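All of the numbers you see were taken from the coordinates with simple rules; none came from a lab. Owing to the predicted nature of the structure, the values given are computational and were not obtained by experimental measurement. Cβ atoms are built from the backbone, for glycine too; each structure is taken alone.
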Structure 1
Amino acid sequence: MKTIDKSLFKGRDFISLHDFSQEELSFILEVAKDLKAEQKAGRPHPILQGKTLGMVFTKSSTRTRVSFEVGMYQLGGHALFLSGRDIQLGRGEPISDTARVLSRMVDGIMIRTFSHQEVLELAEYASIPIINGLTDLLHPCQVLADLMTIQEHKGRLEGLKMAYVGDGNNMAHSLMFGGAKMGLHVVIASPQGYKPDSSIIALAQADAKANGGLIEVVDDPSEAVKGADVLYTDVWASMGQEAETSVRMEAFKGYQINSDSLKLANDAAIVLHCLPAHRGEEITEDVIEGAQSVVFDEAENRLHAQKAVMALVM
């Protein structure tokens, strides 16, 4: 890995994995690995002592809130929970005003929301780092943890095949971006009408070409999982799509990670899921609880990966 100047990250927004080079993402993953080792050894690492992270939530979460809040505590700082019900942003205050006010009071903002445009606008007007905790378009923090988990279990990223089966949503988009940057072969299998955004596919394919990876989008889940080193899936109906549940249940029949998927994949394939999981729908109980599942290592790594991001940008 090339030597990276840490100062390149200071004050930088973390909105999309597409914004970072392979070397930069590799460096973030190295920092995450080091911070995980420090935490496991019980060694304090108050890198952000005296710093405060404002956490804006218009979309609720388990893993995002707990990992950022605990992460800031372990880094010696403080996390402030700001729900859409509690701040003026949820009552019609312009995002530009919220961005400028919070910039004078906290050292960084993590936002988890529906509209990606809200995050971009927040970043435009804020003078402090903005971290994208999730939007309907992208989920970069999750994929950073995914890459960390794959690296831990496979010893490398470059050259591996990752099959994602399911909705062409924010997870599919960020997996393509992250996989492309790190030289993976990423195959997305989604039904017609639920494919990933075509502009994201084009950007990811350009990234993959530059970094020795490959991005494909197919219809057939069996084609995607054949010979895969990593199997990945997500819920068929995400938060905010509850009204579409019955239609989606029909559309995604067959787009499931199950024992047949494992038979088609490489023998040592690992299974990932960003959670929460709807067992019996996008993934079967025996697979998520099986020996090849690393979903709880993956969930834990949200803490370590996000600590690395916060430590570097803040």
Structure 2
Amino acid sequence: MVGFDTNAPLESLDDLVTDAHVGNVIYLGGWDGADKVSRTSTHLRDLVSTQSTGDVGLLIAADQEGGEVHQLRGEGFTRPPSAKEQAAMEPAQLTREATGWAEELAAAGVNVNLAPVTDTVPKEIGRANGPIGRWGRQYGSTPEAVSRSATAFLAGMLEGGVEGTVKHFPGLGRVRNNTDFSSTGITDRVATADDPHLRPFADGIEAGAGLVMMASARYPRLDDDDPAMFSERIVTGLLREDLGYDGVVITDDVNAEALDAVPVGERAVRFLDAGGDIVLTGAAADADEMLEAIAAEAGSDAGFAAKVDAAVERVVTLKERMGLLPCSTTRP
């Protein structure tokens, strides 16, 4: 999944889709007005063909949590309130509101929302939590409160025709700094395999979240060697085996300061090797290097090639559910 910056030319990702066969796009940079987004979505959908994507449609995503995080704005888009404000609503009301927000996204050609946040920020940490608490992105300070609102938000997304995403597994609520901008202060030394903070992720999965987004933070009591998105113990062991999740796992942006020491191609290879499915990079220019690294590793390691095949199958299964396959019974 590659980033489409609001200031980029309309044709800027054409070669990546038609020649490199990239199958997913995320709108970044603050898009103003539904007309512009709709025109871009139509252009992207028109790139789908037998030669480019095997006639499989694209995931077209946005970060539309609400509050400080809303990439689509202006005429045609409601700005959702922050998660803390959403949490003040009764679940049924939040579902109704989220259904309306999803319908706006779907009308503009967006079929995936990288929301809701299912991180729990303890009250004693609050705004000292750089990625979430500082901006009011959390639904509450207890797992129960987070689950209550996050599942209501997810229900509205699905009702409005948009897939939802729970993030950032296994939780960013206890770290101090934002992994996008820092390689320090990003370690949670509390989280374990029976952490109560896993409950909102499990409940979101049960509520039908189409994707789970991995954090790039570190959790030494789960894996002392690798950040979460590169950890087979966390992606495959904890998320897939312990929580029973067999759907699509996506990275947080791998173009992050926390991963800066890892070569670009290796970021993609390590995530897929851990059991993940979709590598998200806000730097579209990095996609070719990642694709080359994946192909080279798959060509030399049959075990890794099998993991790539499994990832493809999970992504295609999600797209079939969304009506994005030629053989899908319903088409968007």
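Worth pointing out:
- Origin of the value -10500, where helix-only ellipticity at 222 nm (-39500 (n - 2.57) for each DSSP H run of 4 or more, over all residues; to 500) was derived from one of 1, 2: 2
- Computed 14 for relative contact order in percent (Cα under 8 Å, 6 or more apart) - originating structure among 1, 2: 2
- Highest-scoring label, criterion being mean count of other Cβ atoms within 10 Å over residues 50-57, among 1, 2: 1
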